[in-house]
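Peer 1: Listed after this line are the structures, all set down as structure tokens.
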Structure I
Amino acid sequence: MAGRVVLAIDLGGTKAAIATVREDGVVLGRSRMPAPRMTPAAAAVRWAARAAALPSAAEAIAVGMAMPAIVDEEGRVTWAAPTVPDWADADARAVLESAFGVPASVSFDGYAATAGEAVFGGGAGCRSLVTIIVGTGMGAGAWVDGRVIRGAVGVAGAVGHDRWPTAEGRLSEPAESLASGPGILALARRLDPDAQYPDTPAVFRAARAGDGAARSAIAEAAAIAGAVAGGAVNLLAPEIVVWTGGVGSRADFSAAASRVARACSQPFAVGRTRFVRSRLGAESSLMGAAAGALAVAKGRTQG
């Protein structure tokens, strides 16, 4: 059973990653290419040709894809992010099945990241897991009893849109306006207009060197992310919370956010919840696509 192989695709705004993955989580081969600007059918044909050169591709029993889009239970895209406009309204599952000749699974990349962590990452073996994804935006996912919680319309986990009242009697900006890579960069620049922060990694480097503005920006973002994670613990009382995404999986950020989350959580629940960094890192969505492919090969869906 551990030897079964699936194909996994992680479609982003600028690149597409393709891999052959064994059922035990071993990645047998990888390939990356620029995200295609063409019809979904043409893109899938190109991916199939690229995938054919990967180790064990001929043995693949299913294909899974993660993408920045809302996908219904039939595999049709009901909303596509501006980075993948060609996929709007596409019957993505049918497109993949036609190109690859095997059963296909398609899911929102945030859900895929959650499935990846639950099946192959730090949550393997857990009945309940929450991912907090902090990268170019902020999102979350919940895994309960072998499935991702999709919600009524497939957008459960949009915690980056959380807002709260301010002292001025208005609503704050959405959580991801600060708790994200761009948010941290923008706040650091506001706090010290004279500083030279070319990008978000530069802010983290400056913080390690003792830069006050950089430290403050990261601390504020971590506090917001931690409060959101605490709310997730209060709602779902999961066994594990996994910090993932380019910012969330950083050791310094996740440690600070976890401290805040514990302070915001119901004491009994949080005492039974572990907070960990992703061990899949940038490949969590790719591995989630593999998990989806394995699920559809078994005749069920991950959500």
Structure II
Amino acid sequence: MFVFPGQKSFSIGEIRFGGQLNNPCVLVGTIFYRKEGLFTGSNGVFDRKKAQDLIKASEGFSDETGIPCMLDVYGDSPEFICDRIDFVSEVSDRPFFIDSTDAKVRIAGVEHAEEVGLCDRLAYNSINVGTGVEELAVLAGSSVSAAILLAFNPLSNSLEGKLKVLDDSVGNLKKGLVETASDCGISRVLVDTGITPLGEGASSAVRAIPCVKAKYGLPSGCGIHNAVIEWRWIKGREELFVDAASNVLARTLGADFILYGPIERARNVFSTVAFVESLFGEASEEFGLDVSDTHPSRLLLK
């Protein structure tokens, strides 16, 4: 268990991020990514009962283990992201990320959240080297104050490259990601260390987790699940076990949040990470750190 100097800690909604490792990490499951069997066609219509059941199941695992949870709400069109934001805000009172590979979709999500008064529950995923002027202007003009900075450097996938993109101009950005976010009014910053496939720098993303915490004091994490699903050798073998174990590795190295992939994998991920949190809870006393009454070590070691 690591103890880091000068850590920043803040809340998004009721969910606490950052600080020392006596504060449980936040597990973030992705929903509406078109692979969990929610959709009935290409028109964006989804099974609302099934989606609600998945959300409530993850929240149940969170309540049982004491590990906080959030949703990463994915959208593939401006219309769809708005509908999904409305749905999630109705069935859950927890904060959420908005996510898309299309900047226009992310922009639409921010504008809709602003219109319906949900920006206090919203975190943006993400600001990165490809983020354009229009997107930054929308963020700066909004009430959004929480966002992920994706520390992916297309010029260097090394540990040094990931740290460089936080400090210096790379890609579309005239400044480093940290300063860019500050200029947009983002005061609650999370750093995603940008996982890539095994053999293409995945280890740098994992090593960057404690380095970001040590250098910047910012909550850090990653979507290590992506390295598992891109690993060809594991296909047809025990992928679910490896996937769950990968999240344990990220947490052990200090991850404050983990984007664990499809929400339907929540049971496996919460169970394995709960074991690490229980160990950290036991160790916290030795470091002079307190744990809350709802910490996994309090709930699961009775």
Structure III
Amino acid sequence: MRLVFDMISTPSPTLLVMAAGLGSRYGGLKQLDPVGPSGETLIDYSIYDAIRAGFSRVVFVIRKEIESAFRETVAARFASHIAMDYVFQELDSLPSGFVAPHGRTRPWGTAHAVLVAAEAIQTPFTVINADDFYGAESMRIAAQHLGSGSPEHAMVAFPLRNTLSPFGTVSRGICEVDGSGHLRGIAERTRIAADGGGACNTDPDGHVTLLTGDELVSMNVWCFTPAIFPGLRECFAGYLREHANDLAAEAFLPSFVNELITSGNARVRVLETPDSWVGITYREDLPYVAAGMRALIDAGHYPERLA
């Protein structure tokens, strides 16, 4: 593997990869399904982009039961190119005084995933999903912000039309941005579908909202300093006090960031990327994503074999 590094100021940032999800709509361990010509996963391409952008370390948030599979695939490909660590998001990884209810099987969500990694993070860091591909420019934008020394948190935002799936509806956080380029809030829309040149969202009551497709959306590419952790812990404790006995409740990271912004406890700059997102939500997405990666390889953006 030949990698060209962009120089950024020290300390080099960490990439935090959330990979503990169950993939209920997909029906399997989609994080490790191959999409590249040599068996590469979406995580592999994200790590490749992160190394090129100047990240020096990756922390995986996984379930203990899939650790061996991760070590045999991703770690085997990149262990000699970037430092790697693992933390485990388990049902009982909760603050003191809280216990997972009997019968709960699913993880506690993306906010919890970030919190379980807190002790492993000492530098500014970028959060991504394991089953999403964000593009090399998105990773470069994230690394540039983290390496700038800015104390501000940030989010890499995508135009909505660059994030839709041809195989079903998607959930997206529509961003409201103020005049200074900072995030004012995120409105979750859970059933967005492509609609001609734009999109539409159907709420639980059947009301349809038309969208232009130009709206900026959160795809869980967050750029944080470790200063984010105390606020997230407080939000999560409050969430558990209300939802600890709900077997299906999930603590979503965008909702917690939204709460911190609204309370004046966080300021988040919005960094727009021109890249298109692709991700694996439905099993039908897999050949579509593989074809997209093939096109990027043919265009010279990635080698035929990453390692």
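Peer 1: Work out mean count of other Cβ atoms within 10 Å over residues 139-146 for each of structures I, II, III, then name the structure with the largest result.
Peer 2: Evaluating mean count of other Cβ atoms within 10 Å over residues 139-146 on every structure, the highest lands on III.
Peer 1: I, II, III: which one has distance in nm of label points 7 Å out along Cα→Cβ at positions 59 and 211, as calculated, at 4.8?
Peer 2: I
Peer 1: For distance in nm of label points 7 Å out along Cα→Cβ at positions 19 and 43, find whichever of I, II, III sits highest and give me its label.
Peer 2: Looking at the calculated values, the largest one is II.
Peer 1: Now a separate question. Where does the value -11000 come from, among I, II, III, when helix-only ellipticity at 222 nm (-39500 (n - 2.57) for each DSSP H run of 4 or more, over all residues; to 500) is the thing being computed?
Peer 2: Structure of origin is I.
Every read-out reported here was derived from the displayed coordinates using simple, explicitly stated rules and does not represent laboratory data. These numbers were taken from a predicted model, which means no experiment stands behind them. Cβ atoms are built from the backbone, for glycine too; each structure is taken alone.
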